[in-house]
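Asks: Multiple structures follow.
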Structure P
Amino acid sequence: MQLEGIHHITAITADGPRNVDFYARVLGLRLVKKTVNQDDPTAYHLFFADEDGSAGADLTFFEYPGARRGQAGPGMVHRIVYRVGSPESLDFWADRLGGEGIDTARVDGGLRFADPEGLEYELRHVDTGDAPLTARSREVPSEHALQGFHAVHAYVANAVPSARLLTEVLGFTDHGDGVYESRGEQRGGAIVLEPAGGRSYGGAGTVHHVAWASTIADHDAWREKVVAAGARATPVIDRFYFKSVYFREPSGILYELATLGPGFTTDEPLEHLGERLSLPPDFEHLRDQVERTLTPLPDTRQWRPAPVS
């Protein structure tokens, strides 16, 4: 069995409208699903991805209005790395982000910046055979569009047991310098472990968890393997758009194993993803209550080009 790299990354925002503006307008991602946190249906769960809502490009946010700013420390992902298509794309993004008042820095060949709530990103041009996962946007030319996840960076108090779980249980390859890659038949993605001390606490601008992609056929076997290694994993949870298993790795990072499918077109046609509030069947009876509670969000269709005929 091999995991297929990063499935999705979930973070926390305190401001849904600003979040949508930044990720859909400024970064040019597609809002592919506007739904609720299935563990707390009073809160939005927003999904930004490529044109098709693909695993490997799926960045999601729980919205908790007014939540305090978090602090990434040991046991947390603190940086998300996206791929771009060329070195020239880094110049484009430095100019575009600078025009939005966002500071950028060139570090080790990448471009680093933070979103309005302090969540850190890096853009890198990476030679890979993976298909680029891009969204169509009026704001971002296609040649400079973000192309999906490359890696996450995480702080750990002790890298040894974290690395052992990655390599001996989850089948990651150790590339040295704290870089561990999961690569399946279709795609790969990595985590970089960085020893650190200090405090950490969740909140706005922090990553809640990172999900690794499993085929549907292997999902139960992956859970059994994780449990056999001593992790306290949840049962398989049906999230409607995919199935999930959650557990904390030895340093405290929350991992999820998520299936490749059924996908976001289960309840919406591809051409209209994210345009309305989608509720899984078990939550549909709460629609009136939920719609009164949730914050109005910008209409992302204003940043989308005309449909391709």
Structure Q
Amino acid sequence: MGNGQRHVIILGSGAAGLTAAIYAARANLEPLILDGIQPGGQLTITSEVENYPGFREAIMGPDLMADMRAQAERFGTTFVPAQAESVDLTMRPFEIRAEGVLYRAEALVVATGASAKLLGIPSEAKLMGHGVSACATCDGFFFRGKRVIVVGGGDTAMEEATFLSKFASQVTIVHRRNELRASKIMQEKARANPKISFVWNSEVTKIHDVAKGTVTGVRLRNLKTGAESDMNIDGVFMGIGHRPNTGLFEGKLDLHPNGYIKTHDGTKTSVEGVFAAGDVQDFVYRQAVTAAGSGCMAAIDAERWIEARAHAATAKADAP
């Protein structure tokens, strides 16, 4: 097929998108990947990955994604360093525009991922992966015996804090209000944990120490009094949730109330020929290995769907 039209186009180049590409390419579907806003996905802002199967020693997140990318390229995946700007799922083939270029695809795999909601302060971005994290299950192990804070007051924050208490010597939940938004059961679990304490009506205004390249503490501001104070800690976890990158698909695919793409029978979406994999449809597990697994499923689902359509078209043409 020409550059403009493909059997399969994959949106996103994280663990889900790259695994989908590896499987689609090996099935001779000549996939094209539009890299998206964060080439390599969330693992590119993770330092060491110790829970991805197959690595005896820890591997750096960016290195793992570079290896996956090279593997996908080896089997003939085409990469375009662009972000999809619009999609038309009413057309057959589907039409995708990215930076002014029109692409067409028989099948579409949406692997645009999710973005952690962050505070938006400069020190946070500079120390991401160096003591600042948005994934306790990814990074908690590195904080064994250390003091950490979790920012947030919902279920995500309680889950992160409870998980981190298995490793950290002390976990402090910092919340903007004086009461939690989390469900009763999650609140009770956190409050009953002797390692977890709370700082109320406060926000993090700065994370120390960018100059040292690692987290040494935070500056807190009391929202009621305006008073500022410093707290010495070793890690900052953002527990304010994730936002799926599904803006392109509002009104075009069925979404859950929280914005994630609804899938059924594997990775099928509400539009035939469109498949979704990874964190764009998974708000429960959100791990690299589950994203990769669903990327594999999406490629197989897409291949079978394309095959079934080809058989149907042949049978129709052969009919008297």
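What follows is calculated from the coordinates using simple rules that are stated; it is not laboratory data. Note that the coordinates shown come from a computational prediction; the quantities given were computed from them, not determined experimentally. Cβ atoms are built from the backbone, for glycine too; each structure is taken alone.
Asks: Which of the displayed structures (P, Q) returns the greatest value of FRET efficiency 1/(1 + (r/R0)^6) of positions 74 and 250 (r between Cβ atoms, R0 = 41 Å, to 0.05) on calculation?
Replies: Once FRET efficiency 1/(1 + (r/R0)^6) of positions 74 and 250 (r between Cβ atoms, R0 = 41 Å, to 0.05) is worked out for each structure, P has the highest.
Asks: Which of P, Q yields -8500 for helix-only ellipticity at 222 nm (-39500 (n - 2.57) for each DSSP H run of 4 or more, over all residues; to 500), as computed?
Replies: Values: P: -3500; Q: -8500.
The value was obtained from structure Q.
Asks: Sticking with this structure for a sec: Suppose you compute distance in nm of label points 7 Å out along Cα→Cβ at positions 34 and 106 for every structure in P, Q: which one lands on 2.0?
Replies: Numbers: P: 3.9; Q: 2.0.
Of the options listed, only Q reproduces it.
Asks: Just checking, which of P, Q has the largest value of relative contact order in percent (Cα under 8 Å, 6 or more apart)?
Replies: P
Asks: Can you tell which of P, Q yields 15.4 when mean count of other Cβ atoms within 10 Å over residues 194-201 is derived from it?
Replies: Source structure for this number: Q.
Asks: Ok, one more. Supply the structure label, taken from P, Q, corresponding to Rg/Rh (Cα atoms, Kirkwood Rh) with the calculated value 0.94.
Replies: P
Asks: With distance in nm of label points 7 Å out along Cα→Cβ at positions 146 and 274 derived from the coordinates and found to be 1.0, which of P, Q does the value describe?
Replies: Answer for the origin of the read-out: P.
Asks: Related question: A value of 8.0 was computed for mean projected area of the Cα convex hull in nm², for residues 42-121 alone; which of P, Q is the source structure?
Replies: Derived from the structure labelled Q.
Asks: Which of the displayed structures (P, Q) returns the greatest value of distance in nm of label points 7 Å out along Cα→Cβ at positions 114 and 138 on calculation? Mind dumping the intermediate values first?
Replies: On the way: P: 3.2; Q: 1.2.
If we compare distance in nm of label points 7 Å out along Cα→Cβ at positions 114 and 138 over P, Q, the biggest value is for P.
Asks: Let me ask another. Output the label of whichever structure in P, Q has the greatest value of distance in nm of label points 7 Å out along Cα→Cβ at positions 242 and 298.
Replies: The structure with the largest value is P.
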